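Every number in this text was worked out from the coordinates using simple rules, so none of it is lab data. Quick caveat: nothing in here was measured; it's all calculated off a predicted structure. Cβ atoms are built from the backbone, for glycine too; each structure is taken alone.
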Structure P
Amino acid sequence: MRTRSGEPCGVETFGDLLAEPGVREECVLRSQFGFMAFHGGGLEAATDVIAAAAAERADASYYAVLHPAGDPPHLPSTRFDPQHSELMTDFLDHVDVVVTVHGFGRRGLFSSMLLGGRNRDLARHMANHLEPRLPAYRVIADAEALPRDLAGMHPANPVNLPRNAGVQLELPPRVRGESPMWWDFEGDMCPHTETLIDALATAATTWPSLSVPAAG
């Protein structure tokens with residue numbers, strides 16, 4: 001396994017990661033709608049902040065793995081096996097659906113938000129709330145249009161482990177407040193991030209609790 005900069009490291013499993021200095025978990029159980037950010041903290045910036053705030057506003061459940069600043073190991077999503085974490089197991093057993101919040105940056109997609117994961121009904125539901133509130137971004141909810149490596153379809157990915165699976169939300173730097181366009185912004189949270197959190201919370205509170213994922 002390697003760090004974010006590509007340097008080799010000894011982290012191969014989720015258990016290895018949890019044993020790393022500065023890595024810690026957060027978990028709050030509320031409703032059966034969940035938000036996760038297991039690449040949070042110093043790895044994919046602001047993802048845990050967004051997930052935690054959306055969960056609090058929606059009275060939803062929340063789980064995160066916070067990484068230290070610097071050059072922490074980047075464990076692929078499919079390596080986050082809940083058998084290594086009692087907190088993650090409790091969270092996944094509690095929720096029916098989940099939104100996993102990630103950060104990414106890729107040429108040609110710096111103004112795009114990607115909605116992967118196996119619950120395609122939830123992906124379309126979220127797109128209906130994100131698109132009108134964040135018109136500066138392209139919201140991609142069509143599974144066929146997603147980059148294969150960012151689609152979140154692998155059965156071992158935590159987004160697909162709850163009873164009704166979920167949505168892998170990939171966020172570009174701008175909407176997370178990490179773009180140079182926000183360098184002179186003086187508030188606590190940039191307007192795009194604030195709007196995103198409100199849209200996610202609304203999507204969570206209006207999601208029918210008995211919906212089931214599309215087959216895939």
Structure Q
Amino acid sequence: MALATFAQATPDLLPALIPKKINQKFGYINPKGQVIIRPEYRLATFFSEDCNLLNSSNRKVRIYGSAAFATVEKDSLSYRINKKGIRVYQYKNTDLGKCSAPYELHKYKAFSLSGKYGLVSKDSIDLGGYKDFDIYPQYQMMMILESDRENPMIVAVRNNRFGIVDRQNKVIIPFVYADIKMNLSWKTAHLFEVSYDGKNYFFVDQHNKAY
């Protein structure tokens with residue numbers, strides 16, 4: 001089994017602060033593994049935009065929708081914190097606006113043939129050959145992550161294990177995991193959220209280095 005190796009240096013594309021579960025509570029570490037914001041939350045997200053706050057009718061809270069803040073949850077209350085870990089805003093339903101960004105359809109989609117999944121970008125394909133498939137059906141499952149429309153990362157399952165491939169079918173993350181979450185961690189932070197047992201999750205970068 002190819003195990004994830006823990007990073008020692010700061011990759012260029014990684015965020016400065018990464019959510020980390022420590023003793024059943026979430027805090028934040030830097031890419032070197034140092035705890036920057038102590039673990040005290042039931043939930044912690046990456047520092048990223050919140051379109052509900054950005055579009056709030058309350059102009060005073062719109063600033064907290066920027067990527068300078070992250071959403072955390074403690075004692076059933078949700079907050080935005082700054083990069084020093086200070087809670088600067090508590091969510092109120094009356095402050096939440098509507099997200100207006102249109103949904104962009106994936107250029108590529110999973111295609112099932114004889115119980116196996118592959119990748120296509122065309123609406124009409126010739127099932128008798130390989131030329132119309134970007135990846136010929138060979139996986140138990142394929143799910144396209146919301147990221148780069150032209151060169152997406154793809155969660156795939158082979159021999160009941162999860163991995164990541166690109167649209168050229170190059171293995172990015174080896175097929176060693178029990179689960180890889182279909183969330184926005186790749187789009188937001190260039191990290192994949194993975195688990196060896198389906199219960200305990202952590203992040204890895206595109207080189208399978210763990211954080």
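Given -7500 as the derived value for helix-only ellipticity at 222 nm (-39500 (n - 2.57) for each DSSP H run of 4 or more, over all residues; to 500), which of the supplied structures P, Q does it correspond to? Walk me through the intermediate numbers first.
Details: P: -7500; Q: -500.
Answer for the origin of the read-out: P.
Given a value of 1.8 for distance in nm of label points 7 Å out along Cα→Cβ at positions 39 and 55, calculated from one of P, Q, which structure does it belong to? Checking each candidate, the match is P. Ranked by Rg/Rh (Cα atoms, Kirkwood Rh), for residues 31-158 alone, structures P, Q are led by Q, which has the greatest value.
P, Q: which one has distance in nm of label points 7 Å out along Cα→Cβ at positions 63 and 127, as calculated, at 2.7? Spell out each step's value before the answer.
Values: P: 2.7; Q: 6.0.
Derived from P, not from the others.
Structures P, Q were shown, and distance in nm of label points 7 Å out along Cα→Cβ at positions 143 and 191 at 3.7 was computed from P.
If mean count of other Cβ atoms within 10 Å over residues 47-54 is calculated from each of P, Q, which structure is the one that comes out at 18.8? The structure behind it is Q.
Check the numbers for relative contact order in percent (Cα under 8 Å, 6 or more apart) across P, Q and tell me which is largest.
Numbers: P: 23; Q: 14.
When relative contact order in percent (Cα under 8 Å, 6 or more apart) is calculated for P, Q, structure P comes out on top.
For which of P, Q does P(r) over Cα pairs in 5 Å bins from 0, in percent, for residues 71-134 alone, calculated from the coordinates, equal 3, 12, 17, 22, 20, 13, 11, 2?
Values: P: 3, 12, 17, 22, 20, 13, 11, 2; Q: 3, 12, 15, 10, 7, 6, 6, 9, 12, 10, 7, 2.
Considering all the candidates, the number was obtained from P.
Computing log10 I(q)/I(0) by the Debye sum over Cα atoms at q = 0.15, 0.16 Å⁻¹ across structures P, Q gives -0.92, -1.07 for structure P.
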